[in-house]
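Undergrad: Some structures to go through are shown next.
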Structure P
Amino acid sequence: MSDTFSTIEQQASYGVGRQMGEQLASNSFEDIDISAVQSGLADAFAGKESVVAMEDLQVAFTEISQRLQKIQEAASEAASAEGETFLAEIGQREGVFSTESGLQYEILTEGTGDKPGYDATVRTHYHGTFINGDVFDSSVARDQPAEFPVSGVIAGWTEALQLMPVGSKWKLYVPQHLAYGERGAGASIPPYSTLVFEVELLDIL
């Protein structure tokens with residue numbers, strides 16, 4: 001470990017900087033100037049007058065915000081188009097069923113139990129990936145089944161669960177409008193993402 005920050009005050013100060021840096025890194029923009037960030041932080045902490053006029057700051061913030069919005073819109077359009085192409089290809093496979101809503105599914109194991117209703121609570125095992133195969137969530141990996149109301153999940157799941165007899169295992173191909181749509185889900189699922197799930201319905205509670 002470095003001896004650069006040897007006192008409690010220095011270490012705590014460094015920790016504050018680390019936290020601010022991590023937050024900035026997760027919500028930043030291209031070509032951000034860290035030295036300028038440091039100057040702004042130091043001037044504000046010391047109570048100095050801003051070396052950049054407030055009007056110029058507002059213009060800069062607006063410009064950067066517009067750039068970020070355009071980047072996000074382009075990424076969202078690409079994700080939506082990629083998802084549509086993926087679903088069109090999947091829909092042509094033998095054994096893949098499609099519903100009127102656009103949900104697609106494969107029956108990996110056909111159960112013989114009851115089908116849950118809209119107001120039911122179920123226990124499931126699931127494995128969720130993006131269309132490129134990257135995993136974003138998995139009760140299977142955690143080795144811990146998940147329990148939730150049928151009505152309390154994404155629309156694609158709500159629809160599929162009501163079609164599945166207990167004991168079934170299906171592979172769901174969920175278009176973005178039946179998943180998290182334009183909002184996405186926090187940092188883990190970008191907007192307009194088509195999602196793939198393997199879902200095993202273990203029980204109705």
Structure Q
Amino acid sequence: MTTFAIVHGAGDVGWSWHLVAAALEAKGHTAIAPDLPTEDETKDLADWASTVVAALPSTEDVIVVGHSFGGLVAPLVAAQINAKALVHVTAMLPKPGETPGDWWEKTGYEDSGLEDQFWHDVPPELAAESQKRERAMSEHAMGIPWPLDAMPDVPTHFILCTNDRFFPPAFMRRVVADRLGIEPVELAAGHCAQLSKPEELATLLARYAN
């Protein structure tokens with residue numbers, strides 16, 4: 001049995017992953033998705049990572065999953081516990097010394113200009129609930145350089161969402177090639193695949209446990 005430690009994205013909460021967690025548990029795994037202290041101006045990425053590690057029942061046989069902004073935090077978790085694997089889901093990929101605030105310019109990010117960049121393919125009731133749970137982000141954390149010297153030396157994977165309007169696939173393929181040097185696995189989903197395609201996403205994640 002593998003434990004999936006899920007790091008949610010900016011302004012989000014662990015609730016967003018409840019359907020994926022249920023699907024993983026139905027496959028015999030465990031999943032934890034704690035709320036990160038993203039609104040606390042005294043905390044930074046390292047503190048957010050510590051929140052995830054503290055929520056783990058054990059550090060044995062853990063796969064760390066980072067979604068969106070959580071891609072900056074998930075490697076810190078993986079490094080702390082020597083994770084079995086690290087999986088990025090349409091996620092920001094850090095470089096040593098780069099601040100979260102600088103990531104957008106450094107990667108050449110351009111807004112797609114499309115409307116409803118997050119919930120366009122999410123069932124309306126789930127989209128409404130997700131929007132009600134949105135939270136603020138600490139400005140303090142945005143200016144602190146990413147602290148590791150390199151990405152952790154663990155098997156690393158990337159799930160690219162081909163209908164993502166926030167991180168468009170062409171942009172994301174380029175960033176993955178540049179920063180990870182791997183071929184992503186593709187999923188026909190928008191940015192919030194954990195709500196629009198939870199079963200399909202859980203199936204992809206479970207493959208890394210096997």
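Undergrad: For P(r) over Cα pairs in 5 Å bins from 0, in percent, the calculated result is 1, 6, 11, 14, 13, 10, 8, 7, 8, 7, 6, 5, 3, 1, 0, so let me know which of P, Q that is.
TA: Working through the options, I get structure P.
Undergrad: Matching task: 3.6 is the computed value of distance in nm of label points 7 Å out along Cα→Cβ at positions 100 and 132. Pick the structure from P, Q.
TA: P
Undergrad: Quick check for you: by FRET efficiency 1/(1 + (r/R0)^6) of positions 28 and 180 (r between Cβ atoms, R0 = 30 Å, to 0.05), which of P, Q is greatest?
TA: Biggest value here belongs to P.
Undergrad: Name the one structure among P, Q that mean projected area of the Cα convex hull in nm², for residues 108-171 alone of 4.5 was derived from.
TA: For mean projected area of the Cα convex hull in nm², for residues 108-171 alone, the value 4.5 is produced by structure P.
Undergrad: Of structures P, Q, which gives -9500 when helix-only ellipticity at 222 nm (-39500 (n - 2.57) for each DSSP H run of 4 or more, over all residues; to 500) is computed from the coordinates?
TA: Source structure: Q.
Undergrad: Related question: Taking Rg/Rh (Cα atoms, Kirkwood Rh), for residues 36-91 alone from the coordinates of each of P, Q, which one would give 1.38?
TA: Going through each structure in turn, the value belongs to P.
Undergrad: For distance in nm of label points 7 Å out along Cα→Cβ at positions 20 and 76, the calculated result is 1.9, so let me know which of P, Q that is.
TA: Only structure Q yields this read-out.
Undergrad: Further, regarding this structure: Going by FRET efficiency 1/(1 + (r/R0)^6) of positions 4 and 164 (r between Cβ atoms, R0 = 41 Å, to 0.05), which of structures P, Q comes out largest?
TA: Checked P, Q; max of FRET efficiency 1/(1 + (r/R0)^6) of positions 4 and 164 (r between Cβ atoms, R0 = 41 Å, to 0.05) sits with Q.
Undergrad: Given 21 as the derived value for relative contact order in percent (Cα under 8 Å, 6 or more apart), which of the supplied structures P, Q does it correspond to?
TA: That value comes from structure P.
Undergrad: Match the computed value 17.6 of mean count of other Cβ atoms within 10 Å over residues 116-123 to one of the structures P, Q, and report its label.
TA: Computing mean count of other Cβ atoms within 10 Å over residues 116-123 on every structure in P, Q gives 17.6 only for Q.
Undergrad: For structures P, Q, calculate FRET efficiency 1/(1 + (r/R0)^6) of positions 84 and 188 (r between Cβ atoms, R0 = 25 Å, to 0.05) and state which one comes out highest.
TA: P
Every number in this text was worked out from the coordinates using simple rules, so none of it is lab data. Since we're looking at a predicted model, the values are computed, not measured. Cβ atoms are built from the backbone, for glycine too; each structure is taken alone.
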